[in-house]
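The structures considered in this document are given below.
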Structure I
Amino acid sequence: MKRLILSVVLLLSCSAICLAQMTKQEEATFPVPSGKKIEANLKFAKKIDIKSWNRQEIGLKKTITYSKEELLSIDQQSAKEQDGVLVIETDYDMKKDGERKYQCWSCDNENWNGNECVCFQISYELMLPAGMSLELETISGDINLLGSYNGGELNLETISGGIEIKNYKGQIRAKSISGFVDFTSPGNQGFDAAFKSVTGEIYTDFDLKLDEGSTAWSKRLNRSLNGGGKKVALETVSGDIFLRKSN
C-alpha cells in the first residue's frame with residue numbers, strides 16, 4: 001500500500017463566525033482482488049466520487065476537513081481481501097472524542113446554544129480500473145459517478161444523500177431513502193428500467209409513463225428502452241427519481 005499525505009491550512013468563509021479549517025489529503029492504493037469486486041462502507045462520508053483510471057489497481061483518496069488536530073484520531077479505516085472481494089470500511093471512533101466533550105459538530109458555525117462547535121468531515125474519491133463491480137453504502141453522503149466508466153455491476157445506497165450517475169452502461173441498483181436518484185443515459189442506449197418510489201416523484205424526458213396502478217403513495221416505472229439491456233433499478237422512499245437523456 002502506498003500513501004501520500006498532504007496537509008494544507010485553509011481559512012473558509014461562512015455565514016456566521018468563521019472557523020479556521022484545515023484540510024488533509026490521504027491516498028491509498030490496493031491490488032485488484034481476484035473476484036474484481038469491492039464492498040465499501042464509507043459510513044460518514046460527505047461526498048463520494050467514483051472515477052475510472054487506467055491503472056490496474058484501486059485507488060482511494062480522502063480529503064479531511066477539520067478544525068482541531070486532535071480530531072484526526074477519530075477517523076478509522078480498514079481494508080482487506082476476503083473471498084475474492086476487497087472490503088473497505090471506515091468509521092469514527094468517538095471514544096477518541098474524550099467521551100463526547102464536543103456537543104456541536106459543524107463546519108459552518110463556531111458555537112451552537114453556547115457549545116463550541118468543531119468541524120470534521122471527509123470526502124472520498126474512489127478510482128477503479130475497468131471491469132470492477134462495486135457495492136457502496138454510506139449514511140448521508142452524496143454519491144456521484146459522472147464520467148464514462150466501463151465497469152461491472154454497481155450497487156449504490158445512501159440514506160439521506162443524493163445519487164447521480166451519468167452514462168453508465170452496466171447493471172445498476174441505486175437507492176436513497178430521502179435523497180434523490182438521478183440517472184442520465186444516451187437516448188439510444190438500451191436498458192431495462194425498474195424504478196420505484198413511495199412518496200417521491202419520477203421525472204423523465206424520455207417518452208415514458210408510470211405503470212398502471214401507480215398512486216401518490218406508490219409509483220412504479222418498469223420498461224425496456226431501445227430493445228432492453230442491462231437492468232437499471234432506481235429506488236427512493238421520499239426522494240425524487242430523474243431519468244434524463246444526455247446531450
Structure II
Amino acid sequence: MLVKIPLLAFLIFGVTYPLFFWLTAADPIKNNFHRFHLACPVVIAGLAIIGLWFLPVDQALKNVGGLWLLCALLTTAIFWKKETVNPWAMTVLCLWGLKFFAIVYGHMAAPDLTQILISILAGLIVSAIFYAMNLGHFYLNARGLKIGHLKNSVIAFGALVFLRLLWDVSYAATARLMYGGEQTTVWAFINSLDGFMLWAAVFFGTVFPLGALYFAFGTLRLKNTQATTGILYVILSAVLLGDLAYKYYLLKFGVVM
C-alpha cells in the first residue's frame with residue numbers, strides 16, 4: 001500500500017499534466033513558461049517508472065514504461081528551446097501514457113474500468129490545481145499577461161472537482177461493496193468506523209476546494225493574481241490530502257470515490 005499509492009499517484013500526474021497546455025493553446029504564453037511544465041511531469045512520472053522496475057511486475061510492462069519515458073524525454077528536448085509547445089504532440093504522449101497507466105493499475109490494483117477512470121479523474125484534478133497554482137506563480141514574475149489564462153485554468157479545475165462531487169454523491173447513494181464478508185451500501189460503509197475518514201477525503205478533496213474557489217474567483221475579478229495564487233496554494237494542499245485518502249480507500253476497500 002505504501003508503494004502503490006505514491007507510484008500510481010506520480011504516474012497519473014505525469015501522464016495527465018501536459019494536457020493542460022491546451023488551456024493556453026490559442027494564445028501561448030512565452031518567456032520560457034513551458035519549460036517547467038514540460039520537465040515537471042517527466043520527472044514525476046520518471047520516478048514512478050523507475051520505481052516500477054523494482055516491483056514484481058511483467059518485464060514487458062517495465063520495458064513499455066521505459067520506452068514511454070524515453071519518448072517523453074525526447075519530446076521535452078525537442079520543445080525545450082522553442083517558444084511554445086505543440087499541444088497535439090503532448091496529447092499523443094499523454095494518451096499513450098494513460099493506456100500505460102491503465103495496464104499498470106490493472107496489475108497493481110484491479111483491472112476495473114470504473115476504478116481506472118476515477119483514478120484518471122483524480123489525476124486530472126491534481127494536475128489542474130498544480131498547473132493553475134504554477135501559472136499564478138508565473139504571473140508574479142511576468143508583466144502584461146492576460147488574466148484570462150489564469151481564469152481558464154481555475155475554471156477547468158473547478159469543473160473537474162464538481163464532476164467528482166457529482167460522482168461521489170451518486171456513488172454513495174447507489175453503490176454497494178463487500179465489507180466484513182457482507183454486501184453493504186457505500187453510505188453505510190462511510191458511516192462505519194472503517195469508512196469514517198472518507199468524510200475527510202470528500203471534504204478536503206471536493207467540498208473545501210469548491211468553496212475556496214469562490215474566493216479565488218473574487219480575487220480574479222479584482223485582478224489580484226497574488227491573492228489568487230495564495231488561495232490556489234491552500235487548495236492544492238487540501239486536494240493532496242483528499243487524494244491521499246481517496247486512494248487509500250480505493251486500493252484497500254475498493255471504494256470508487
Structure III
Amino acid sequence: MDIAIISDLHIGSGDQTDRFGHDDYEFLRFLKYLEANFEKVVLLGDVFETLTGREYGKRLLELKKCFQAHPEVSRRLVGNRQKYIYIHGNHDLVAAEAFCSSGEHLVSHNGSTILFTHGHIFDRISTNARQAAEWFVWLGGHILRRGGTALHELFRKIDDRLLGADGSFKQSDFEARAIRAAESMGIDAIVTGHSHTGGSLDTGKTLVLNSGACMEGRFQFISLNPATMEYKFNCVW
C-alpha cells in the first residue's frame with residue numbers, strides 16, 4: 001500500500017492572508033494525480049488557515065470563508081473519506097469539530113509502527129504558550145491586511161528560528177522532541193509537517209519524515225510504502 005502525505009496548505013479566505021498560492025484548477029490536477037497513484041492520501045494538518053480572520057477566534061467562520069474562496073479544492077479534500085485521511089494541525093483545529101478529524105493516525109505493517117501527526121505538539125511555543133501563539137498568528141494576519149508584508153516576513157523568520165526550521169532539514173529541537181516521543185512510545189517512524197521544511201532523518205532507531213508544505217504555490221509531498229518503509233520526499237509530480 002503506497003501512501004502520499006501532504007501538509008500545510010494553509011488554504012485561506014482569498015484575502016491578503018491567504019498563503020495557499022495555487023491556481024485551484026492546477027491543484028485539483030495534483031490531487032487527482034495523488035488519488036490515481038496512491039491508495040491513501042494523508043492530509044497532515046494546517047490544511048485550512050482559520051487563525052488569521054478579521055475577528056479573533058472565529059474559526060468556524062474562517063473555515064466557511066476558506067470553502068467560499070476555494071470551493072472545489074476544499075470539497076475534494078474533505079468529501080472523500082475513503083481516499084483521504086484528515087489529521088488536523090494547530091491552524092485548523094476546528095476540523096475536529098467540523099469534519100471529525102483526528103490529531104494522529106497510526107499504521108502498523110510487518111511489525112513496524114508509523115505515527116502520523118501534524119507536529120505542533122513538538123513545538124515548545126505551541127504547547128507551552130498556545131493562546132499567545134494563536135494571538136500572534138492573528139496579529140500577523142492583521143499586519144498583512146494592512147500591507148505590512150516586510151514586518152510579517154520578519155515575524156515569520158523569528159518564528160522559524162525559534163522552531164529550529166531554517167530551511168534545511170536537521171535535528172533541531174523540533175525534530176529532537178519528535179524523536180524522543182517516538183522512542184518512548186516504541187514507534188519505528190514518525191511523520192510530521194508543521195515546520196514547512198521537508199526531509200528525512202534516520203537515527204538508526206527512529207525514522208523521522210517531514211512532508212514540507214504545499215503552500216505559496218509549492219508542491220511538496222512524501223510517498224511512503226509502509227510495508228517496505230521505502231519513502232521519498234517529492235517536490236515535483
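Derivation of every value follows stated rules applied to the coordinates shown; laboratory data play no part. This is a predicted model, so every value here is computed, not measured.
Quick look at the numbers
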{"item": "For 0 (helix-only ellipticity at 222 nm (-39500 (n - 2.57) for each DSSP H run of 4 or more, over all residues; to 500), calculated) the corresponding structure among I, II, III", "result": "I"}
{"item": "Read-out Rg/Rh (Cα atoms, Kirkwood Rh), computed value 1.02, structure in I, II, III", "result": "I"}
{"item": "When relative contact order in percent (Cα under 8 Å, 6 or more apart) is computed for each of I, II, III, the largest belongs to", "result": "III"}
